[in-house]
Structure 1
Amino acid sequence: MELAELKVETRQGSGKGAARRMRRNNRLPGIIYGRGEESVKVQVDPAEIRAAVRSHEGSLPVFSIVGINEAEKLSGSAVIVRELQTDPLTHEYLHVDFMKIDLSKQITVEVPLHFTGKARGLKMGGVMDEPVRKLDVICFPTDIPEFIEVDTTDLDIGESIHLKDILLPKGCSVDTTVDITLVSVIVPRLIKETEELAEETVEEPEEEKAE
């Protein structure tokens, strides 16, 4: 996979005021860190980040940095988006964290699951229970998949697909020491009973002792 290029510039100032001014000028404040090197405050075009995130459907994009002016020393660095702060109301990007990575070493990233097909059990009144929507995948940065497909077509009521049952994309692996359920088809009353049982087992906080 060829890395998308991302133009970055250094930025001056810090704090909410400086960040707001930057966003008003259609710039997104961020920081680049990692590999034992000093962190660098940067600014980028939010449209480039949004386009990359949209194309990756939930997994974190990897970029090759193109440094502008004072940020030229960063050119050629490979970075992955580690955190992207978003306003919950406007969905405007507020801040982005980039981590430098070594393309020759594997990393662990979250990759979304895509559940496809219409399970047989749904025709008999069952409902889908999807407790896991992302997996921690180990791979080289250039092998990060956009998603992992899980076909649910053959699931009957009472059946599940576990981590060990799925075929991972080439070059990817997961921690198989613990097998987890990714998706099940169950009857609606079982969902209600499970939720009620969970509520009953939640421990009430102990009252603070009066001094």
Structure 2
Amino acid sequence: MSFAANAAAIGDHFGRCLARADRSVSPFEHWLIEDALPPAVCEAVIGLPFAPPRIDDTRGKRETHNSTRIFFSAENRARFPVVEAVASAFQSAETVRRIEQLCRIALAGSSLRIEYCLDTDGFWLEPHTDIGAKLFTMLIYLSEGPYGTDLLDPEGNLVATAPCHVGAGVIFVPGADTWHGFRRRRIEGVRRSLIVNYVKPEWRSRHELAYPEIPVS
């Protein structure tokens, strides 16, 4: 499969996924999604030649080990056709429009940021909200198991855990109430996921962006 030639197909597939999204307002507004990417694309991402980083305690934050993080950056777009195709699909005006309609947000002028996470046993995330420079957050899981994102109320109580299997995911618009995290639990193998964000122009770590010089429209 020529992934670069199928970016539009990936976008159309994701659009159909959004049309089936299951909206909930507890503990905050979010959408659960299924079959977010074509199976062949999921397989290709899982097959990328990245090894899980060897890290100590994250202290509940991904940025604790920033140097080991993997992004669908301009460099990786040039190296891997599937990275180019997925990034191109989420950069497209049609995909942006579909997300804006679902979430009732405006993304024009923001930048696409996609992180590929390879979490192993010992990983955890403290409760946080993603407020600030992130305008949109979506997690797409590429693993099977009890490894979904925990959704919390403002007091830190666990309300729900997103279902975790290949192609499933969760979407929310970051705000003061969007508390989420990943409580400590045993991880067998590797917990794989994509985190898709659209971020404001002031995002400083430009090397993390898929198209550092091209905002979405």
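Name the one structure among 1, 2 that mean projected area of the Cα convex hull in nm², for residues 15-118 alone of 8.3 was derived from.
2
For distance in nm of label points 7 Å out along Cα→Cβ at positions 87 and 143, which of 1, 2 scores largest?
Across 1, 2, distance in nm of label points 7 Å out along Cα→Cβ at positions 87 and 143 peaks for 1.
Out of 1, 2, choose the structure whose coordinates give Rg and Dmax of the Cα atoms in Å equal to 22.1, 64 when calculated. Walk me through the intermediate numbers first.
On the way: 1: 22.1, 64; 2: 16.1, 47.
The read-out comes from structure 1.
3.3 is what came out when distance in nm of label points 7 Å out along Cα→Cβ at positions 111 and 167 was calculated for one structure; which of 1, 2 is it?
Values: 1: 1.4; 2: 3.3.
For distance in nm of label points 7 Å out along Cα→Cβ at positions 111 and 167, the value 3.3 is produced by structure 2.
Suppose you compute relative contact order in percent (Cα under 8 Å, 6 or more apart) for every structure in 1, 2: which one lands on 29? Please report the intermediate quantities before stating the final value.
Values: 1: 17; 2: 29.
Attributed to the structure labelled 2.
Coordinate-derived values only; no laboratory data. Source: prediction; values computed, not measured. Cβ atoms are built from the backbone, for glycine too; each structure is taken alone.
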